[in-house]
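FYI, it's all coordinate maths here, none of it is from the lab. From a predicted model like this one, the values you see are computed outputs, not experimental measurements. Cβ atoms are built from the backbone, for glycine too; each structure is taken alone.
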Structure I
Amino acid sequence: MNKIRILLAEDHVTVREGLKMLIGREPDMEIVGEAADGREAIERASELRPEIVVMDISMPGLNGLKGTRKLKELYPEIHVIALTRHKESGYVQELLLAGASGYVLKQSSSDELIRAIRAVHSGKSYLDPAVTSQALNKSSPGDLKVAISSSMQLSNRESEVLKLIASGYSNKEIAAQLQISVKTVEAHKANSMKKIGLRSRIDIVKYALLQGWLATN
């Protein structure tokens, strides 16, 4: 069985050891490397090419946010799961914009991280249920009705493209998966965003949450 290759980026040794024990007991996962800050995470990712990096946000030097942004710039195929104590929407939005595919709270059950790893590995995005509730609560009932009714205007292909964008795939990866050109992906993205009034990747992720496209448990 091919195991999910994971790199841990966490500056506290005790926490890192705990994560190693937690992930190590899963038969379909393996820790291929460790890092103590964002800069080291990028270096180790370059050497080891893991499938997933579990990234602590509050690290010295190059923090998790900057590390995620740089990592996705260099290696867009590597998925990042942000691990943090912060559940404020500002942190969530910044990490999603940086390219993270998952967001898990340290204070949540340890099962949340395991679920996040499997969801992200399967091509989905994953938001901790506590964060998801908060994100949905920030949308008024009116916004929810608009989003649901607007979804009727999208073609099946436009919905497919938005769903994959929300799940963290790049335009190039989407093009390969759907067997269309990158320009066609960009056209579908632009058309669908215009149709339903979305302005950014954050808006796409929120829309995907409202549509129930993203794994949350």
Structure II
Amino acid sequence: MTRHRNPQFEFSGGHLALDFANTVSRRPTPERTEKLNSYQDLIAWGSEAGVLSRREEEGLRRLAVEAPGRGRSTVLDAIELREALFSIFASVAGGRPVPANALSLVNIHLQTAASHAHLIHANDRFQWEWISSEKRLDSLLWPVARAAAELLSSENLDRVRVCASDQCEWLFLDTTKNGRRRWCDMKTCGNRDKARRYYERARGSE
């Protein structure tokens, strides 16, 4: 992944689809903060996530300037996809039924992505390549949809977790040996919970 000097997003999910679902901070609280407020934010995420080449990024920026209305509608589509992904993966992690409407929406995006991909042979290996991705504003969502489908159909699905902090709810892939990771990031949510419990113990001993 390309490192950016001043990153706008965090990538603690351990998987592209989960990181996309995490483009909201403090999801369950009144201080919920939306991070995808414009198409430029969407481009920034794609660039930081490593799903955009420099050529694709430049092409999408030009296209967004030429068609601002389509850019805004793409952001709304992105948010709708993100919420569907969160609903699906949070349901899986919590052992709840997966909402059928959320899965239907992901399938729609997956079908669109599939219609813009083809298989190529390069450097002695086969790989997928997107067709004219710099000419479609919604092309940023194609790798997200495909990544989500791959995770949903993989053995790693039972490793998807929701951060235990009641102020976070970010998704992450638990790759620890014992499978008992609780926090999206120990430096933030983990330490915040430790501080809260210490404060509660200190008050209780007064």
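General remarks:
- Given 0.60 for FRET efficiency 1/(1 + (r/R0)^6) of positions 81 and 177 (r between Cβ atoms, R0 = 35 Å, to 0.05), calculated: source structure among I, II: II
- Structure responsible for -1.17, -1.30, with log10 I(q)/I(0) by the Debye sum over Cα atoms at q = 0.28, 0.31 Å⁻¹, for residues 73-128 alone calculated and labels I, II on offer: I
- Which of I, II yields 0.65 [FRET efficiency 1/(1 + (r/R0)^6) of positions 113 and 153 (r between Cβ atoms, R0 = 41 Å, to 0.05), calculated]: I
- Computing relative contact order in percent (Cα under 8 Å, 6 or more apart) across structures I, II gives 25 for structure II.
- Label whose coordinates, when semi-axes √(5λ) of the Cα gyration tensor in Å is calculated, return 33, 20, 17 (choices I, II): II
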